[in-house]
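Bear in mind that the values in this text are calculations on the coordinates, not laboratory data. The shown structure was predicted, so the numbers you read here are calculated from the model rather than taken from an experiment. Cβ atoms are built from the backbone, for glycine too; each structure is taken alone.
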Structure 1
Amino acid sequence: MEMLNDHCGLDRDPRGVVRLTICNAGALNILGSSVINGVRDGLEMLATDRTIRILVMAGQSEKSMIGGADIKEMAGLDQKSAEAFITRLRDLCEAIRKFSAPVIARIPGWCLGGGLEVAAACDFRIAAHDAKFGMPEVKVGIPSVIHAALLPRLVGWGRARWLVMTAETIDAPTALAWGLVDMVAPPGGLDAAVEHTVIALLKCGPEALRSQKALLRQWQELPLTESVNLSIGVFGRSFLTDEPKRLMQGFIDRKR
């Protein structure tokens with residue numbers, strides 16, 4: 001594993017699949033300021049690498065991808081430092097959400113608070129059979145903020161309200177039923193489930209996927225008519241690459 005910095009490890013395979021591992025963050029991969037900064041810096045270094053087709057976010061420990069934000073650090077904050085802390089976490093989530101290639105969250109064990117916000121910023125969430133999810137912030141005197149705002153878009157207002165206001169934990173099958181995760185792996189099968197998604201994405205045009213991800217991000221924020229009309233130009237620009245001609249001709253040739 002190549003270390004981009006103390007908290008960001010990298011494994012790259014010949015297919016253009018990169019696994020970014022959050023390192024040296026304790027047994028539960030907790031997000032303190034130094035970890036947040038290290039992972040964000042790593043993502044920013046990778047953001048301009050057009051050879052990356054898929055990014056997999058993982059934790060060094062099998063107990064968690066990210067267990068949450070560092071309560072010990074947060075306990076010492078005041079208003080100004082609290083806003084600076086949560087701004088750093090927002091910037092990390094945005095670096096993931098705006099990463100041009102698809103991002104898969106590999107989720108074993110606990111996925112809580114800031115960890116669930118990071119996972120929500122990813123494009124796909126693949127969970128272990130025994131993963132647990134929750135937004136426990138209100139139990140420690142703070143609201144769930146920043147990318148918790150993605151939760152109503154994923155699971156609807158009622159279930160998002162349940163998560164952020166009761167602070168109760170849900171299991172992986174519930175998360176799947178709610179639409180919080182895309183796949184729950186059988187015991188011992190988390191990496192195989194991630195690979196299943198990787199293979200599906202690798203069958204698609206990489207530039208088309210980048211365009212599709214950018215469109216989806218805009219669709220989250222724009223009114224419907226604007227979203228529809230905006231996509232016409234994106235469709236046209238896809239023909240500036242060789243992907244439509246090459247992949248469509250391959251499809252036609254297979255049908256003969």
Structure 2
Amino acid sequence: MSTSPPAPTPVPTPVLGPDGALPQGDTKRFAVEAMFDRVAPGYDRMNRIISLGLDRRWRRKAVAALAVTPGTRVLDLACGTGDFSRDLAAAGHRPVGADFSAGMLAAAHTGTPLVRADAAALPLTDSAFDAIVCGFALRNFVDLDTVFGECARVLRPGGRIAALDAAVPDRALLRAGNAVWFRGAVPLLGRLLSRDPDAYRYLPASTAYLPPAAELVGLLASAGFVDTRHRTMTGGSVQLLTGTMA
């Protein structure tokens with residue numbers, strides 16, 4: 001009796017080009033979505049390792065920066081596996097998570113309502129939320145202008161936004177240490193611990209997508225936000241962008 005050979009395991013399509021080039025436009029959108037689908041099952045563990053456990057502190061500071069009362073309805077944009085949503089719920093808020101990666105949503109560990117959505121075209125009504133948080137996803141969006149415009153649309157007047165992302169320190173010594181960890185150690189850990197090591201080459205390199213702080217603040221202001229502020233944490237390796245909807 002003959003049996004069919006097992007189907008070959010699909011080889012992940014690298015998100016980086018052969019020369020390490022970052023994808024652009026629609027190529028970026030589809031490549032990044034597929035990458036997050038692949039890494040979703042082990043994402044939480046790798047995130048704790050890469051951030052040295054500091055991601056919890058960063059999220060708490062972002063929630064505090066919203067300066068909103070318990071019971072606030074908050075959109076967790078690019079929610080991933082739901083870390084921010086869990087923190088928001090624990091603080092007494094009413095989060096709703098949105099992410100374009102079906103794999104991330106399937107791996108989410110939260111009782112928060114979740115919706116699969118592109119941040120550039122949210123299937124949400126105008127002025128539906130009191131606040132928005134976004135954790136380490138700005139660099140993964142193709143068009144920040146459009147995304148910030150959608151954030152402005154779904155926020156009520158006076159609503160708040162707080163967005164975390166990676167950053168490169170200004171000081172030379174801190175910048176060197178940041179490079180050793182994120183450009184050296186993180187890809188190595190990806191090769192050792194992840195089924196998709198290319199993803200952990202992309203994630204440190206993707207900080208190159210982010211515009212300078214002043215430009216980020218300007219993009220948020222152009223979308224209709226006031227009281228826009230930018231600050232860094234952990235020696236300048238993490239940035240927090242905040243604003244209030246006019």
Origin of the value 19, where relative contact order in percent (Cα under 8 Å, 6 or more apart) was derived from one of 1, 2: 2
Structure (1, 2) behind the derived value -14500 of helix-only ellipticity at 222 nm (-39500 (n - 2.57) for each DSSP H run of 4 or more, over all residues; to 500): 1
Structures 1, 2, by mean count of other Cβ atoms within 10 Å over residues 66-73: label with the highest value: 1
Comparison of 1, 2 - label where percent of Cα pairs over 31 Å apart is highest: 1
Identity of the structure behind 0.70 (criterion: FRET efficiency 1/(1 + (r/R0)^6) of positions 130 and 218 (r between Cβ atoms, R0 = 41 Å, to 0.05), calculated), options 1, 2: 1
